[in-house]
Each structure stands twice: as structure tokens, then as C-alpha cells.
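**Student:** Each structure below is given as C-alpha cells.
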Structure P
Amino acid sequence: MPRNLDGLLFPHSVAVVGATPVSGKIGHAVMANVQSFPGPVFAVNPKYSEVLGRPCFPSIPDLPEPVDLAVIVIPAEGVREVLRQCGEKGIKNAVIISAGFKEAGLEGAQRERELVRIANEYELNVLGPNVLGLISTRVGLNATFAPRGALPGSIAFMSQSGAFCTSVLDWAWKEKLGFSHFVSLGNKAVLDECDFLWAFANDPETKAIVGYLEGIRDGARFMTIAREITQAKPIVILKAGRAEAGARAVSSHTGTMAGADHAYDAAFRQCGIIRARTVEELFDFAYILSHQPLPKGRRIGIVTNAGGAGVMAADAAEWEGLEVARLREETLQALAQTVPEEAAIYNPVDVVGHATLEQYQAALELVLADPGVDLAVALSAPHPILKFSDLARVARTAQEKAGKPMAVSFMAGELGEEAEEILRSAGIPSFFDPARAVRAVATLVKYTGIRNRPRSPAEELPADRGKAREILSEARRKRRVRLGLETMELLTAYGIPCARGRVAKTAEEAGRIAQEIGQPVAIKILSPELTHKTEVGGVRLGVPPENADRVAWELMAGLRRRFPEATIDGVYVQEMLPPGREVILGMVRDPTFGPLLMFGLGGIYVEVLRDVAFAVAPLSRAEAEELVSLIRGKKWLYGVRGQPPVDVASLVDLILRVGQLAVDNPEILELDLNPILCYPERVVAVDVRLTVSEEGA
């Protein structure tokens, strides 16, 4: 159940524990900032009777009344007792600015565990420790030690880095960017990003949610919450740390290619979060999402008085997946009668450098009014006659008339400062770079797609879970960590179609199995140490049934001589299948989000082309279909150059079943099905390799 953070974000009264009149101390900076809060403010410090003109009380129990929020700025050793006093006093919300907890080593980690225990005992909302603090412009609260507060606005911001917070606050004043809430997450001992997502989502004055995160504590909970929120409000996240997480050795293709960043990309895509690559993008996206209406489509109109700027915008539109709109004949005729004769009236519309303000305005209004235009960018370079401030007013008027989203790129420096103010007052984003303006409006298109896409729950398919547990328990009993074809029964238990075959312990048994299959077979060595069977000569293909016993004996005997240290468990005798289009489906267990599926072209292509896509399980059917469509080589599956399409529906079903297998059996750490042969009428898994935890589930 979501926490109620009203007392934290919308307090009626505040106490600063550790307030001091000594300039240069954090307790002084926090108290000075909190002074502007319009409600009751109390100072708490046994050393003083007064701080900054306000009465100072020795301790929390001495306060004349309970308060909604305690801001704690004292040495780490004393925080535990103060937090307990808050609980006993009935104060339900605390911001612990103090450092010296888990970021400071084992002793600090123990202190932090004590804070969590007390918070749970008294049901406290605790932000921190080790935070800059929080700002809620909605109630005039600045409970931070930052040199400057925040302007009011409609963007809610949270950050795992306190230093980044102070930098953003300073930059935001220069850019006149406002916030509804501004939260430093710190160590996330009690409250984390999920709690604030809920709180920001339920604030009607917050139009966009923005975050800088270095990690997520509970990936599954985060995805569940974000999926719900993004149907109503946009979330933009800058996730730092794109390197591989963890140093666990991997043995599968999937484990080799999947890093933590792939998991974040997949999770964000699935739950509708827009991922920013840079700080610039983070706030560009947040600003336009919180100030401009959403478009009905992706067709962009471009109006410029500088040809080069128009070309740059058109290029950027293609990069961002937008469509340069085809203007209606009526629009073209009206433009031809309005703009200079030399102007280019086909989108991008270049009114040329000597066009008057009235001609520029008419062109912009005509383009925005065209039914085939969903959004627009207005561009200009410095001009000896036209003033940027006048162009800004023209843009404002045109956007108000059309009601369509728009961004502006006036390629100017100081000459454009007045124009910036005019555009900002209208909520129209303005950029020097035309491509940046296009990227911003493209974000509106992206979020429109997120809001409009159908949402469906993860699909659960029937499976013989008891049989699967039995197979995995037997592997654990034998202390087998890496398994291969001997676990094909595990796939069958989940309804995953597999090539016919069985394990043979002896050459004679291999011969009998081949006779039962009744056609040429593949014979593959079974050894936990020899995972790349083909590379060590551990596979024989197209073996006639009558020769299977001899080939199996030669295979096992030869590999025992070459690899005397390896365990040879026998061979797997499997039906030979005709050539098909090969894909790979794998899974690696991500520490944050759980089962991370990888899908792509299989066989040798997975190593050469690395054409793969990722998704976090469990999946809905729509998400499984999307996973197939994300690879560059998807046309190879859907049919190209006269080839019929493969059975994509069965492939999607197989993906869902593997996802369910991974979710149900957390001891499976890695899994590769490679290749999966795809035909027009079916798909078949031919080989499997998996790694399980030594400890089990």
C-alpha cells in the first residue's frame, strides 16, 4: 500500500533539530532556509535558547506541540535517539540530512539499520539519511542547506546525488525552470524512488516527474508503480552508471551480452519511462512535457527564415522517427500568395531571409492550421530587420490559435534573451540548436504513444511445475551448476516445443534411441565442462540410425582421451530437423529487475551480428510481440524476398513460456535456447544450456 507523504511534502509545521546561529554550519543554513516557511517553525538544540530570532527548545520532547516534519541536522551518533523521540512525540515525518551512515562503513551501516528499525516501529516516513533535504514550493518549504531554493513550477524532481541537486538548483535559476517538489533521496534507508513516484503522481500540480537515479532498490515494485503512473503523467529518468553491474562470471551468450544497462533500458521501455541520456535531455524533455499539449500524430511542420536551419530540422525529424508533413494543396496555395516569390513553400517552409514579420507569421499560422500537421518547430537566424522578441510574440500567438505543440529554435545568443522570456511565459521551449528543438517535440510524440498503447497483464500459461522442480532438485543434489541437453525435459514441462530426443548413457542405448526416432539423428556430447560442444568436436550430425551406436562410442571415447578431466555423462540423441531460420532466446537474472530475457538472431549470428533485444519477465503477450519486433533483422522472420513468414505467434508463445519458467524458478541464473529453428508452421528449440545457483531457490 502506498505511503502517505502529505506530512513530508505538505507539512503545516516544521522543527529543525540541530539548528544553530553559527554561520557556516549546516544547521544554520538549513534553519535559515526553513525560516521562509509560512507555518510554525521550531528550532531544537540544547545549546541555545534562541536561533535566528526564534525560540529554541532543548529536545523534541520539549516542543510545545507535535509537528508534521522534523529536519535532523546533528552528528550521526545522536540521530537514532532523536528519531525515537520523534516517534514518541507523534512526529511521523523526518528528513535526516546527517551523514555518517552506510556510506561511511560498517559502523555507519549498523546505525542505519537502527534507523530503519525505529522507523518501522513507529511507522515513520524517513527521507535519507545523508541528503541535501527537500523543497516543496507548493507550501513554501525549503528544508535543504542549498545556497538557493527553487522557483515554483510543475516538475517534480528527485535525485540520488545531493551534489547534483545543488548544481541543478543553481542552473534552474539561470534557466528560470521551476519545480513543484525537489527531493534528495540520499541513502534511501526507508523512503525510496517508488514512494516519491506515488506521491508526485498524486499531486495535481505536478505535470511531469523527473529523476536522476544511480540504482533502484526494488525493480519489480518500481515497474508496477511506473506502469500505472505513466498512463497519466510522464516520467523522465536519467540513469547513471551504464557499465556492467556485478562481477559474476557468465557462461551463456545472454550473460555475455546482457548488462545492467540493458535491464534498465528494457524495464523503462516496458513501463513507459522516457530515458534521458544527458542532463540537457532530462530537463528539455521534462519542460516540454509539462508545458505543451500532446500531439495527435507524428507529422511535423517546419517554418524557417534560414534554409540551413530548416535542413537541420528535417534531418533531426528523420532521426527522431517523425514524419515531415505533406502540406495540403490549399495550404500550399495560400503560402504561395503570402511569402516572397523565392520562398520554398514545401515543408520545410523557408520564407527566406528578407521576409517580413507579417509574412513569417502568416506562414507559421498556415502551417500550424494544416490538418496534416500535428506539431511544429519555428526557426530563425539573426536578422537585421526582424527582432527575435517580435518573432517570439508571433510564435506565441500562432501556438495559441492552433493549440498544437511547438518548440522554437532562434539561433541567437544575447539577441534572443527578451524572446526567451516571452516564450517562457507561454510555455514554449526555445533552443539554439534546431535538432534539439525537434528532439524535444519528438518526446511529446513518444509519450503520446506510451499513453495510448494498450496495457495488459502478464500472461500465465499452464506448466508442469512439479516436474520442473524435480529436475532442478536432482541437478542440485548432484551439485551440477551448468546443465545442457539433459534438461530438455525442463522445457517440455513448460510446454516449450523441443526437437525429439533423449539422453543415452551408453553407445548401445544411443543406438536404440536412434532406431526409435527412425531417421538420421544428431548425437551431442553431454558434459558440464564442455559447454561449447561444436567447438570441441562434440557433435555429429546426420547420423543414420544403424550407425548411431558406433558414432556415440567414438564420440565419447575420443573426448575422454582429449579431456581426461571432464565429466562425460553420455550423449544426447536427437532428431535431425531441416534448416530453418535460427533465433536465440536467453535469460540472465538481473539483480534489480529479475529475469532479463534476450531475443535475437541465433546460431552463429548471435556472436557476429549481436542483433538482440531485451525485456524483463514476466511479459504480456503484447510485450513478447514487441520483443520480436525490436531486432533489426525482424523482416527475416516476417517474410522477405519471397520467403514466407515464420510462425511468429508460436515464437511469441515460446517467449512467454520461457519467461514464466524463469519467474517460477529463481535458482535458474542463466539460460540459452540456441538455436530455436523457426518454420512457417512451427518453432522448435534444438539446444539448451543453463546455469543454476548452487544454493537453489
Structure Q
Amino acid sequence: MKKNRVFIASLVATLFFSIQPSQAVTTIVGVLSSITVELDQKTVNLVPPTTNSPGTWTVTLTDPTIATASGLTLTLLKTGSTGITFTIAASGEYGSVSRSTQLYVQPGTPTLTGFSNSSVSLGQKNFIITPPISGSAGTWSYTSSDPKIASIIGSTVTVYDAGQVIIKATQAANSQWKTASTSMLLTITALTPIVGTFTNLVITLDSVASVNLVAPTSTSSGPWVLTSSQPTVASISGLILTPRAIGTTVVTAAQVPWGSYRSTSVTMTVTVLAALPTTLPGNFVNKSISLVSNSTNTITLASPTSNSSGLWAFSSSDTAIATISANTLTPIKPGKVTVTATQKAAGNYGPSLPLTMELTVLGSPTYAQTSDFERLVGDINYTFQFPASPSAGAWSIASSDIAVVLVQGNLLKFIGAGTAVITIKQSASDFWLEGISSFKVRVIGQTPIIGTFGALEIGVGQRLTPAEIKHPTSSSVGTWGYESLDSKIAQVVDGGIVGIAPGQTLISATQNPSGMFGQSKVIQTTITVKSLPVVSDFSNLKITLGTVASDIQIPTSDSSGKWSFTSSDPAILDVVNGYLQMKNPGLVTVTASQASTANFAAATKSFTVEVLPAVIVKAAPVLKPSAKVSISKRTITIKVLNVGNSAVGIYIDGKKAKAGKNKVKAGKRIVKVNVGGKRIFLKTYVIK
């Protein structure tokens, strides 16, 4: 039952819709304007009018000789105009609609190709241009960017010189195509002449009427043409230059092309001067000036000497180093400048040639002051940093007392007590003077341990040298200084103690800093000054080695002190128990010392002893045996000397001969002499 109701409803709906009347939709097409194109477009994709229909468009042309259509694509054939119709086909409820307009095909711009850059040699002279490739049949014309290098008549190019020109090809318009142009670069190659010098010329007006110029040498034979840039200064006719007025002109020598050679040109500058003044440096010479801080240093520049009255002008090559106002130079900073002096024209004289001098401005470097400081002996080393400096000079550092502060490189080592002045120096460099600065370092040492100071004794007028004073024992090796409590009895002179008058007083001793030790505490002792005995002199002696010497004769003395003796060289002479013992030749000084007593101080005297060598008897010299041979005609005379008791053997030609005369025959004769079995003579003689 339910299925039947669905079927009936569907059937009713179908019948209802099938009996509705048919209704078509209107096709709407937009406005269509005329179409203008150019022939060189070749193909054109058309844009149809706007529409609400999805139908397909087709295009038809009234004159198919102007263009053909395929779909919406036109292929252009020639210039002209024709009607063009757009038709949209019916589609569904939309009907077919057409719209027409006018198509205009105008002349196009032809595409030009095949006009590439080219190169020809100057020797080719002329050639025919091959025109560019073009779709137009228009006539061609050509132009050159530089007719002096290459000119064109018709399509014939004539080359005149090496170089580059732009050849422009222009195609005339016709009914189908517009005018068009293209260019190519034409390079004309040629040999470049090798040209000699064309030297600048300076002449003085009225010094010469004219100058015959010489054209430069050239590997080309082309003629030369000379021109002057300022004919009012110097004119040129051919190769003759005539000076006209003071000034400068540029003379150009141009060589025209010749054969395979290109044109070329060289220039020279001709300067026409008034009479040149005669100048000498005079006091305008190289000099140096030191730049002093916080003050104005100026120098007055001396003008060179000249026979002209023209004013002198000065200039500085570097105003950052020195400036010049009139003839006053002011240094600004260290450096070197060149000062140029030029005399202006005056009367019959022109400006002078420039004269120069070198001015060196020297500066003194300044540094931040290093403060004095203190250290203990053995403190860690101190690395000294050199102060900032405008100079590049090398640094050095030194200590006034290396026993207190030792300097190694820029390292300070505190090795001993005392005060040292540390001096830093910077060597002169470039434009800076030597710089110097200093500071003090006080090194504090340990207090040395001092022993007892024994009593001293001295005679009136005697002096104990620092080495003779038995100073106290100490853990330090510092030198000792002394003071006398009563200068009427004893005085300290040059570090030693001098007895002034009999009596006693106190001597104070202080040890100076040394090494790791500082100054000691003060220690005192008693000094006794006694009268000196009057002692007569010893006699100087001369003793021959090997002889017996007597004991030393003691001189007279006010004192009864015991005598003792020492020799300055015991290897030559020694003194034992008052006796002299000679050992070797030589000269010695014997010092005699008399010990002190209750009333008299110790005294010394000295005398010399010369030990002479022992007498040596020379033995008679022993002479060696010798033989003497003489020849007289056919007689050989033989003498043998200094033979003593030795046996003598004399031989002539191996036969025994005798001392004295020996008769022989003519011919070669051999003489031999033996003494004590040893041959002392052998010689051959020719007897005639």
C-alpha cells in the first residue's frame, strides 16, 4: 500500500513538469572596439567581447588577403583594413550572437640582423658594406660616427686611420614597413709607430728670435704637422717656433697615417720665461729645531741671495709639522718638512726656480713620572713597565747601585740594602731626542749581628788605613765608618784614623748597608795614642848569592820594643831570626817593625836588599874539527884543524894521502878527510 502511494506521487510530479511551457535565455554580448595592430606582430591573439554565454567564438574577416583567422588567433599577411566579425555559437538556453568591427593592420618595424661588429686593416683602404638581413625591402643608407677615421659613400667604406667608428645602417620605410636602423662597431687596425722623444722646452723671451724644432723620430714615414695651443705665447710655422710672450703653450706634433701605420701624436710643453734670476742658497740651508714644550718656537727664514728684487715666498710641505707666515716658521710637532722658497717676478726677471731646504723638527718625549718606592731585601722581582711615549726609540734601564737593585732586562731584583736610582732612557729616533727619567728605590735590609770591637793603638802622626783597622766581626760585609769622640787625640781622615796627640779617646764604628743587611748599630772601642820613637835608618844592602851575610844591624831607637822583620818576596830573600837568607837574584824590600811599649807606639822602617847573581866561570869553547883544501896547478894542499888527540885519515881517490902538499895527475880527484872515524870533508876537484 505504501509503495503505491510513492509511485502515484512521482507520476503526478512528472506530469506537472512535463506540461510547463519552454522559455529561452537571452545571450548578452559586450561592446567591441576597432582593432589596430602592426604587421611585425605576425600573429595576434584576439580578445572577444564579454558575454554571459559559454558558447564558442569564431572569427571571420571580410578580406582574407590581409589576415587569416584560426579560432581567435589572427595571422597577419599585409597592411590594410578589413571587417572582422566575432560570432558566439548557441549553447544550451543561450542563442548565437555576432558582433562586427574593423581590423587595421599598420606597417611594422622590421627586425634587422646580421650586422655584426667587424675589423679591417688600414691597408685595406675601402670595402663594400653588406647590409643587415631584414624582412623589409626598403633601401639602405649608412653613416660613420667619425668620418676622419672612416667615411661612407653609398655602401662603400673608405678608411683613413686606425681606430673605432660606429657604422649606422638605416632602412627606409615602405608601404609595409617602417624605417629601422642598427649599428655595428668597425675597428680599423694598423701598426702603431714607435716615436722618439719630444722634449719639453724652456726658453727665455728675447734670448732667441726663433727655435728650429726637430720632429720626433718615427718608424712611420708620415709627415708631421706641429700646432701650438697658445699661439700668443709661441707660434709655429712648419718646424719653426717663435716665442711671443711669457707663458706656457703645448706643442702637439701629429703624424698623419702612412702605409700600414696609424696616425699618432706627441706633445711637449714650451715655457717662455722672463730672464731667470741668479740665485744662491745663502743661509737658506738645511737645519734642525728643537720643539720646546709649553713655549712658542719660531724661526725667521733667511731668503736666498738673488740679483732680482722680487719678493720671496715660502711654503711648507706639511703644515701639520710646521706652518709658515711670510718668512716666519712655526714648528707644530716633530717631523721633517721641505721648505720651498720661490722668488716672484720683478723688473726684467721672471720668477726664480724653487730652492728647497730640509727642516727637521725634533721633539723631547715626556713621560708620566714613576714614583719612588721601598722594598725589602729579597722581595719578589718587580717588572717595570716603560711609560707611554710618542717616540719609537729603544728603551734601556739602569741601576745606580747593582748591589742594591739589579736590573735584568726590565726586571728589578732587590738584592741588597741601600738606595738605588733607577734611570730609564729612550734613545733618539726619527724626529725625537733622547728621553730620560728616573726614580729612587730604597731597599730595607736586615740588622747585622756585630761582634766586639777590640781596643786600638796608634802613634802620634801615624794613620791606620781602613784595611788596617781591625773592625768588629759582622754577619754583613758592608764597609765601616768611624768617628772620634775627641778629635784633639785622634781624628778620622778619609776613612782611616790618625793619631794627633798622646792620650785615649773613644772610636765609634758603624757598618754601612751591604747585601741583604742594612746599617748596623753603633759600637765603640778605646783608642790609645802614644808617642812615636825616633828610629835611625837602616842601610840598603847588596849581597852576592852564595856569600855569607851577617845578621841585620839594628838602628838606634827611643823605644825598647822588640824588632821583627818581613821580606816582600821570600822567594828571593827571607829573614830568619834576624839573619838574611839569599835564595835567588832580585830586589826585595825588608820591613822592620818595632813593637810598642808602655810609652811608645809601634814603629816601622824599611830598607832594600839586592841579591846579586853568583859569579859564573865560563868554560873555553870546544872547536869542531875542520879541513881546508887548496889547489895550485897539480898540487893539492890539505890542512886539518882542531883534531886534538883524534886520529886523522886523509884520502885522494881512495888512496891514503898526507897532511900538507900532495902531487897529483891531471883529471878528477876526490879528496876525503876523516877525524876520529867520522868524515868531515868530501869534495871533487878537476886538475888540469
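What follows is calculated from the coordinates using simple rules that are stated; it is not laboratory data. In this text the structure is predicted, and so the values were computed from the model without any measurement. Cβ atoms are built from the backbone, for glycine too; each structure is taken alone.
**Student:** Assign the value 5.1, calculated as distance in nm of label points 7 Å out along Cα→Cβ at positions 34 and 610, to the correct structure from P, Q.
**Tutor:** Traced to structure P.
**Student:** 84 is what came out when percent of Cα pairs over 32 Å apart was calculated for one structure; which of P, Q is it?
**Tutor:** Only one of P, Q returns 84 for percent of Cα pairs over 32 Å apart, namely Q.
**Student:** Using the calculated result 1.36 for Rg/Rh (Cα atoms, Kirkwood Rh), for residues 98-209 alone, pick out the matching structure from P, Q.
**Tutor:** The correct label is Q.
**Student:** Also, quick follow-up: Which of P, Q yields -1000 for helix-only ellipticity at 222 nm (-39500 (n - 2.57) for each DSSP H run of 4 or more, over all residues; to 500), as computed?
**Tutor:** Q
**Student:** I would also like to ask the following. 9 is what came out when relative contact order in percent (Cα under 8 Å, 6 or more apart) was calculated for one structure; which of P, Q is it?
**Tutor:** P
**Student:** For which of the structures P, Q does the calculation of FRET efficiency 1/(1 + (r/R0)^6) of positions 490 and 650 (r between Cβ atoms, R0 = 41 Å, to 0.05) return 0.00?
**Tutor:** Q
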